[in-house]
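Q: The following blocks contain the structures, represented as structure tokens.
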Structure P
């Protein structure tokens, strides 16, 4: 299966929702203010965000559309071109992460978003071309997270540094970077806790992790990726806002797009925060984390 086919499959629920909604509104109705109001409401309900919904409404209002004659492709192209225009500048090129060795990537996100699985899949992508990967299991409050990371380490032939349950996450991060530095690793991916309800503790934890790894490498962490779950819709926006208060975010990875019709949320987040987009999780399999491509995403979103 080609990469675009994976995007199409992963976004099929979102695509069906958006394209059928546009179809019902535009091709079966007269283009007037009421229809445009309904279109804007529909787009907001599809999680593309109020600003994008308003701008798309303007685009449709200023396009000559004859419901009887206009081709669907023309209408869908307006939508997909807009999505691509917003998201294209946000593509994060993973090839550029090679500048530091080891490249230290801190992984953030609330519990339940698929953080540990995503670390494993990201490790597999970064481990191509014989790059050496080590995982730092610094989510020491969840034994399951450490066990899961260990399974992934074996699966992709990565090292893992861990400690006993409840250990100080910063000490695990420190040991992980020490190991990565001494053994000439290319990438260190550090898992972190995601108990957002206890924000003060989480903030202190991130500060401490950052402080101790800077003792080894003053530029670390080189990246901090936030993992978001597409099925949570609008609450993903709140998570970005909260984590931005805790730590600087250099990229986002959105998971579980295959399980929801709320794929439009990526557009809302891109428009609002302008954070780089690293990759999208579109299934359970090992290879279902795809590097973000705005053209594939925008075309697949309109490919019902």
Structure Q
């Protein structure tokens, strides 16, 4: 996607002026993932991204929102039209959720964060507003800069505004549970589950959609295990609502590695089948980047932030 220098929005221009072009700087949001990848270096100046909903097109299923807006505020506005986004509400901001790039455990139904971002405006290390992407996928070409920014922890640019894809809130949402089911067989059998969870013994599945579709999908599980419906009162609250208590630490693994999980290295775990996301008792060891990936990452950082002023102390490779 082509990046351009273009905006007459005084709010974004004021943000760019505040960021400036010298000295270490980072955006402060809700601090819900503040130490992920390392903490900002001492002496880093903290700024706040602009807030507010800029434009919402329910029929086009897109929303333009400033990065300092909380995810809760965004989803409250979208819910009035029966829509939501792929962003997880951890009490933080839209910009923070994109910079961290963590997927919701129900991402099979909600979509991946990286795929939901259509366009960004960010402040570069030179203090300029950069715009990249477009409100629809088919009218852009070139390098996919928005996806690169997802998960970059603000080390390549400071997010100011984003156009995000929305999706409908389904009329029916039902969790199912079974203690005798193969989660991988269930995942393969179902057309579009919103989540398939497994703790090494029990399986939980979330089905969403119209009532008849959910019922049809549930029948597909009859010969895989004895699934029972989980009452809404037994589904937890918070950023990852589900019928099972989740351990504190998030692991990222290849989806194909989940079938061989055992409790030794991870302690108690809950794996999200199809995503490679695992919640575990123990933190995931930091895995060194391959020499090839480290070289590419270093070149990107040098090109985007040659003086290292954006979020110093943070390293996406240590998430």
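Q: Compute FRET efficiency 1/(1 + (r/R0)^6) of positions 225 and 265 (r between Cβ atoms, R0 = 25 Å, to 0.05) for each of P, Q and report the one that scores greatest.
A: P
Q: Among the shown structures P, Q, from which was the value -15500 of helix-only ellipticity at 222 nm (-39500 (n - 2.57) for each DSSP H run of 4 or more, over all residues; to 500) calculated?
A: Derived from the structure labelled P.
Q: Using relative contact order in percent (Cα under 8 Å, 6 or more apart) for the comparison, can you identify which of P, Q gives the largest number?
A: Result for relative contact order in percent (Cα under 8 Å, 6 or more apart) over P, Q: largest is P.
Q: If you work out FRET efficiency 1/(1 + (r/R0)^6) of positions 89 and 145 (r between Cβ atoms, R0 = 25 Å, to 0.05) for P, Q, which one comes out largest?
A: Top value of FRET efficiency 1/(1 + (r/R0)^6) of positions 89 and 145 (r between Cβ atoms, R0 = 25 Å, to 0.05), among P, Q, belongs to structure Q.
Q: Work out the source of 16.9 here, i.e. which of P, Q gives that when mean projected area of the Cα convex hull in nm² is computed.
A: Label of the originating structure: Q.
Q: For Rg/Rh (Cα atoms, Kirkwood Rh), for residues 153-272 alone, which of the structures P, Q scores highest?
A: Q
Each value in this text was obtained by applying a stated rule to the coordinates, not by laboratory testing. Predicted model, so just to flag it, every value in this text is computed and none were measured. Cβ atoms are built from the backbone, for glycine too; each structure is taken alone.
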